[in-house]
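The structures considered in this document are given below.
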Structure P
């Protein structure tokens, strides 16, 4: 899977026609254009190359700054794991992430965007898409409760603290959408809140200041009034550090702080992305050290096994030699024994039974004698 920086891909698509660049990645120009759009990389307009060939003036759109939380790298194609450690180690050493734009300038850029100031919506008739499942499920409860009046069918978010909480979440989601960030709320108590800033995922917690999970680790709905104080906390996905926090306090209620909160959350996404990029870089360096150590371990293990095989083969050759010498000596002893028996009793040759015995004994000697087996079995690599 080729991985290029936004700047590298931008340079490529402005140096040659899109179709030519795409063929190098074994894909269509339409597919490559989608990668560029997703990475906020401008591409030449239709007719750009024809105008250039005709000597007409053309304009090259500048590469815009990376969106907060978005990845600097563009990964083209599917991911294919390479199990070859040497091939992995031969890949280029990753570059340490560098961020030329300070965080305070990112903040200024987000603040300076021309976004429409949204009035606080006090109903959920047009909900943020991230809340629709929660609201649809609660509406079904309300319908059942209206018919049967069963306690377990009571809607969870109809009034009080939970109603206000969902209204704030809805307005925050709409404010985030103006900055290109997404929000999704899940779970029976609507406590699983994920915010996506660019390619970075954040976890958002919104609850009463005193709220705690139950013994099962679940966050139940809060049985309180709309006047109860509420807090919003933002964390990077999988991290414990709080990147941003805002609450009802003496400076005002959450309803009046959502536009600022949306900006802070977007910037928090950029902070989380930078931290994750640095951690990814460190992991890549650690992985290279692991690869080196593992390759060295495998080399030493291969050498050890090769030495074990060499010694085993050497021992096998010795054992074969000793056995061949033993068999040859035994064959010689049998022949000598037959000669001595005949020399001690010359008349024994006249006995038919003795002749059979002599031929059998000499045959056994020949069967044992490795020099009498035609092709002598010389072992491979005898030294």
Structure Q
């Protein structure tokens, strides 16, 4: 702050010359590198002496050495320099994402109240707040106000099971959306996955179409209300290379090879990632005696698991603690689809002795009444593990911002 301007400029020149040598070392001859380094040393000595004329002369000589070292090279313009900086930043970001930290968006409410998924709340457009307030809510809590109206008569497509053909899709591998498919037009894209949209009026729209022979009339309100975005979390992809996963921590895994998930979700499960609480490690035998989760016949004592068992505060979302799988989930599914913890006395034993990558873990959602997890589709293999959920980045007003427990 109190350094004279001439001295600041000289120090910037010293740094710039060092950067020049690093960037151009492959083009510079050894003698040129030595000359520039010698001029830098002279300038540093002049700065230290506080002799301004000497600094001016040393600066002039250092500048000349750099400019004359590559006389035929075109100076880098502002566009090229900024593109280079952006490219380096992108490479660094991709490297961090691939090997260290990766952001994930929570799509469902299976981990509530620890983490929020996408939440839909019906609200008539006449009750929406002012535009500035909606923008503020968008920034602080990720809330969007949506209204989707069918613009013309459409004929619903149905699945082999006789249900309306509604599919969850991923946009750019990051944003979760859904589509209604029709036989006489292109799919209609909705602003959220199917579950929140059902809460916003999609269920009523499908019911109306069913009463009209599958025709969805023009003017039908399909979605109307607010959509709160799921929490954006950072996942630590590095730790599991150096330590074993710990029972009780929140973790992310991919669905590759987990048969029960693919049987239930089909193509939607391809390339998907789930986030749950790691409730069993290799060698554990899990069973449920509501509200307790038992590990080898004893109540699990990890803090995160205990919060679900006790059902206190925000965890009253599960008043019965851990519960067995709902047998109604199998209605309409194939005979060969099974559940693992569905009846009193059922137990899930996780393989501890296996070839690399095949040891087993159990994943349960904190919102056990609304979570498809290991109770339904069984264990998670070691090769599926991505890493522990580290930090909730956004939104900042939900009370979840910070390190994840």
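Values quoted throughout were computed directly from the atomic coordinates according to the rules given, and no laboratory measurement underlies them. All values reported here derive from a predicted model rather than from experimental measurement. Cβ atoms are built from the backbone, for glycine too; each structure is taken alone.
Have a look at P, Q and say which one yields -16500 for helix-only ellipticity at 222 nm (-39500 (n - 2.57) for each DSSP H run of 4 or more, over all residues; to 500), as calculated. It must be structure P, since only it matches. Source structure of the calculated read-out (distance in nm of label points 7 Å out along Cα→Cβ at positions 197 and 373, 8.0) within P, Q: P. Given 9.8 as the derived value for distance in nm of label points 7 Å out along Cα→Cβ at positions 205 and 341, which of the supplied structures P, Q does it correspond to? Among P, Q, the structure yielding 9.8 for distance in nm of label points 7 Å out along Cα→Cβ at positions 205 and 341 is P.
Here FRET efficiency 1/(1 + (r/R0)^6) of positions 125 and 245 (r between Cβ atoms, R0 = 30 Å, to 0.05) was derived from just one of the structures P, Q, and that gives 0.05; the source is Q. Of the structures labelled P, Q, one was used to calculate distance in nm of label points 7 Å out along Cα→Cβ at positions 21 and 37, giving 1.5. Name it. For distance in nm of label points 7 Å out along Cα→Cβ at positions 21 and 37, the value 1.5 is produced by structure P.
Here distance in nm of label points 7 Å out along Cα→Cβ at positions 45 and 357 is compared for structures P, Q. The highest value is that of P. Please state which of the structures P, Q yields 89, 58, 38 when Cα extents along the principal axes in Å is computed from it. Going label by label, the one that fits is Q. Source structure of the calculated read-out (mean projected area of the Cα convex hull in nm², for residues 61-132 alone, 10.2) within P, Q: P.
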